[in-house]
Structure 1
Amino acid sequence: MAVHPAKRAFKYRFYPSDTQAAELARTFGCVRKVYNLALAARTEAWAQQERVNYNATSTMLTAWKKTEELAFLNEVSSVPLQQTLRHLQSAFTHFFAKRAKYPRFKSRKTSRKSAEYTTSGFRIRDGRLTLAKMTDPLDIVWSRPLPEGAKPSTVTVSQDPAGRWFVSILCEDPAVKPLPATDAAVGIDVGLDHLLTLSTGEKIANPRHERRDRARLAKAQRELSRKAKGEGANRRKARRKVARIHARIADRRRDLLHQLTTRLVRDNQTLVIEDLTVRNMVKNHTLARAIADAGWREFRSMLEYKAAWYGREVIAVDRYFPSTRLCSVCGSVRERMPLSVRAWTCGNCGIAHDRDVNAAKNLLAAGLAATVCGAGVRSQRSSPGGQSATKQKPPRREP
């Protein structure tokens, strides 16, 4: 059976002209407006026990464009407006499947600024990308080439809080295919003193990206707090300065995690991790900053999708498994193990353990055992963002 290439997004930075920036900003605003109007219509219909789906909201969009109040929607490409309705439909699908919360309205200040174009909304010729409603191509920094003969299916344009513009091109990548099978397996214990500890004994240092820029970030945040509330130019500049520092921290963290996850997936057939609930752990205000800076959730997400790309297996051991307190040699369990204890000696067999290496070895053993009996583990997460499914209100009934 033929193996179809996996779809992969290639993200590039670009520098729009003033005219293009104005057009894109107008498109972002219209996308947000249409999303909020459709969400309000679906929520109101729900209260009236009426059914509203994507097709109904698409009909509504046509009617909105004919009104005097919303005539400005005709000024931008209709493609990203239709796409935002599809995204809303997906949000409701995830909600009814108990994989996400009820969709929320988009905010002009805090929501991500983006617009998605399908094949009818963009053109790529001679390495130049032109979007609908624009006459000139985007000035893209092609940091790496697209796959040879690539036929992009969607193009997503976005602007981050730091003011940087990005274009993400989704296409099939023939280079993404299962790697040759191997017998190698590794247990991975995440931590704060060391970012990762492997069952092989290798420890990967935690660079603490946020701590390196903490003084600069604190100064920028103090300057922002002194600016008058509102939409003044000085406050916008101060907010942008804070965002740039956050972006630099996030970029460094993401780059390191990509390097680590790619190496782990290429070298091992089976990767065993602990099924941590990070969103609950960050409620501990003493450790929240360090946990968020470590990027445990992002690490797991990268590990899982790369494993799916390359034919590897990720096993998540139940969070209640006593990997830290269990002796990896004789199997005896210690009653207590305070965080301050980094090394300990088993009272039963007398073997000295490094806390994190021992935990990684136990995770590996539990994961491999579970592949046989299927106990004590959870499969790769099906919920987006790693969030557990929660029951939401209003009651479960599709609008």
Structure 2
Amino acid sequence: MDIERIRAETPGVAHSVHLLAAGSSLMPQVVVDAIVDHTRLEAEIGGYEAHARQSEMLDGVYDSVARHIGASAHEIALLENATVAWMHAFYALPLKPGSRILTCEAEYAANYVAFLQRAKRDGLKIEVVPSDATGALDVDALAATMGDDVGLIAITWVPTNGGLVNPAAEVGRIARAHGVPYLLDACQAVGQMRVDVDELGCDFLSATGRKFLRGPRGTGFLYVREKWLASLEPAMIDFFGAPWVEADRYELRPDARRFETWENAYALRAGLGAAMDYANKLGIDAIEARIRHLAGMCRTELVKVDGVQLRDLGTNPCGIVSFSVEGRDPGAVVSELGRAGFVIGTSLPSSTRLDAERRDLPVLLRMAPHYYNTDAEIEGCVARLAEFVQR
């Protein structure tokens, strides 16, 4: 990768050392330009007219997203964030009373509260599959608990609170073998590692634009496997997703866009498309290798600092590095580094409550480098952390 060119195309690197791609990464200039250019066009000729003029480019975003995850364009819905995308799939699934939802210990809070709501409302049961010795979902335990009453497997591939990578493809093989729908939260995975929905075996996949994809906030997408498009009805519809064809009848669109509504933020969609094209041009394998190198360097340097404890799980952790500092308030650490020009973040126990309670985790610190970061930036950040800890 031509890191100098990439950094020259990333305006944010001139203002701080941004090490929080797991929150919202720095956009490349081409993404900024796509958003601003479309917004200016709307200002000049009107929103409807700008959409009409740029319709070919805006429709091409479906192809860009599909290409990135090995899907077809008609299996993609473009939505305002990953949570909305995930909820559209989850609330559309017709789960019978008494059905079990199987999930993992590292499940994200937004997903789990939705489980709780449907469990209360629809008489469902939630079963948490235990983790194996590495901290990942135990696929043998998952296989052992499968039965006719399992209505859904829904897991987070990469949790928000650390570098764990759950065995998503192995889960997919079990789901397929039992004919159980499989909903995969790939919010932290898309953009930092290869995603192929056929290899994963998932029926639904949700993701955001703002994290490792380097797109704008307010963007996300949902993948719906084609076999579900003939039967799955969204929990909510409007006349874009379900045209009003007769006075007493509507027809659902034949594609995943049945989960969309008529009004969209087209400037943000243009930005998402530019981010997707940028990532596709660089190549996800090169991106993943670079991120893993930088995250590995973070871990190597952090363990040299007295009082720092790494908190990542799994045998091959990804680009999110979680740690704690003995005797130091996490918020104070973030603020101190921020004053020195280094951006990191925190992860609250409530974001992944089951995992946090099982491991008795405090508020964690997160570093999540992206490919535009450098070895020197990581060394500088950890050196500044060490100075603060030693005071």
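Identify the structure, out of 1, 2, from whose coordinates mean count of other Cβ atoms within 10 Å over residues 61-68 was calculated to give 20.6.
Going label by label, the one that fits is 2.
Name the one structure among 1, 2 that Rg/Rh (Cα atoms, Kirkwood Rh) of 1.01 was derived from.
For Rg/Rh (Cα atoms, Kirkwood Rh), the value 1.01 is produced by structure 1.
Kindly point out which one of 1, 2 the value 0.60 was derived from, the read-out being FRET efficiency 1/(1 + (r/R0)^6) of positions 293 and 357 (r between Cβ atoms, R0 = 35 Å, to 0.05).
2
Using the calculated result 23 for relative contact order in percent (Cα under 8 Å, 6 or more apart), pick out the matching structure from 1, 2.
Answer for the origin of the read-out: 2.
Who wins on distance in nm of label points 7 Å out along Cα→Cβ at positions 37 and 117 among 1, 2, i.e. which is largest?
2
Compute distance in nm of label points 7 Å out along Cα→Cβ at positions 125 and 253 for each of 1, 2 and report the one that scores greatest.
Between 1, 2, the highest calculated value is found for 1.
Taking Kirkwood radius over Cα pairs in Å, for residues 29-172 alone from the coordinates of each of 1, 2, which one would give 18.2?
Of the options listed, only 2 reproduces it.
All of the numbers you see were taken from the coordinates with simple rules; none came from a lab. All values reported here derive from a predicted model rather than from experimental measurement. Cβ atoms are built from the backbone, for glycine too; each structure is taken alone.
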